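Heads up, there are several structures right after this.
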Structure I
Amino acid sequence: MNYHNITKEDMLNGEGLRVVLWVAGCNHHCKNCQNPETWDENGGIPFDKEAEDELFEALNKPYISGITFSGGDPLFPNNRSEVFRLIKKHKELFPNKNIWLYTGYTWEQIRNLEGIEDIDVIAEGEFIEELKDNNIHWVGSSNQRVINVKESLKGEVVLTD
């Protein structure tokens, strides 16, 4: 897996002060995407041990609320195994910090993925320029949803405020 950046103190991609891992690779190619430079899975730099150490060192700060996976698309097929490995490691090291993930896939497409239950909040759905709405919290277009994963796995989709 390649990545573009590790943002160490972010307040725009989930609740609280967060660390964001911006991965490379996306097959949605949404019109007017805010990060088209992340579409190419071969773009960015390899996510190696040094990058992983940097990521978890940033997460180890007591004032950090959790991690957000964005990109690109963390659930781009070639990213999934590495992203879910990092999610599992995060859960083990920081059980009281939450995990957010942004994806262009819909909840219905991903809800049965192994490891999805370890994510707390998923902002899902492709960005659709014609449905752009600057008044929605955490996402950019009205078709996208911000889903409470634990509650939604019990049955009906539960949206996060």
Structure II
Amino acid sequence: MNKIGIYPGSFDPLTYGHLDLIQRGSRLFDKLYIAISINPQKKTLFTIDERKAMVEEAVKDIPNVEVVICDKLISQFAKEVNATCLLRGLRAVTDFEFELQMASTNNMLNPDVDTIFMMTKTEYSYFSSSMVKEIAQFNGDISSFVPSFIAKKIYEKYNHKKEN
């Protein structure tokens, strides 16, 4: 029996924190889906297709990872791909309450799926995608938060040129 996991998120943009969880999560599962969610309540910097392309580029060397666009409830998608676990990252105790609510709701919607919480490595625990976008918007240095090819795309969105 294959162990199938899903790491859902908006990945707008993918950060080193996300990438760390993907790398570590890929060792827990035979197959790990990175499910890029369509959330109508969230205003994103990148289109769903741009986000998918960036994540695919970042994970191209991890053979058991597949990037998909998820336009349904994650509990439904889990059923479709026979996943038994959702992978979620926790940066700080402030993430826990929201993540606990999501895990409980997903388990109610699909009792066959559990949520595994993985602590983010300390060096990635203090920043988020939102923070990266805010720094870049003011032309700040985001090189320690995201891969260089993603940083370039973020600066392009804000019409900045970074000399690095």
Structure III
Amino acid sequence: MVCEIQGNPNGAGQRFAVVVSRFNEPVTQALQVGAVEELTRQGVDSEDILVAHVPGAFEIPVATQTLARTGRYAGIICLGALIRGETPHFDYLSSAVAHSLEQISVEVGIPVGFGILTTETGQQALDRCGGSKGNKGTEAAQTVLEMVDLISRINS
């Protein structure tokens, strides 16, 4: 018989951090609302949620790494909105941020939720922060909650 496990999104008794870019603030604020609401819906006390605001997506990894190294947080949710423009800036930034967050998660050993939108248009970003495509902040929080529980189950 094969033994299978999976995490459940229950955050009771855990502390979480949310790192939010101020750039494209109408979008990132909606992502933040979705993430924080999901954390509290899944049992996280509002006093156990720290929201750290950074200027832009490029600054998200250093704030995330600093928070992760404190050992205070079970998981970190990263939220931002990168919208393609007329220059290659979008390509460099989205790749660098994604790679950095993946590295932090693996190196520090805690779940880092990737709630950073990488869209072609502003409308696509609005659709993904509570519009027709749901709220990716909510989804990033769900993923982190599930992974925190899964890692706990693996370690026990």
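Here helix-only ellipticity at 222 nm (-39500 (n - 2.57) for each DSSP H run of 4 or more, over all residues; to 500) has been calculated and equals -15500, so which of I, II, III was it run on? If you can, show how the numbers build up before the last one.
Numbers: I: -5500; II: -12500; III: -15500.
So the calculation was done on III.
Given a computed value of 26 for relative contact order in percent (Cα under 8 Å, 6 or more apart), which structure among I, II, III does it belong to?
Values: I: 19; II: 26; III: 34.
Value 26 for relative contact order in percent (Cα under 8 Å, 6 or more apart) corresponds to II out of I, II, III.
Only the coordinates and a few stated rules stand behind these numbers; no lab work does. Keep in mind that this is a model prediction, so the values were computed, not measured.
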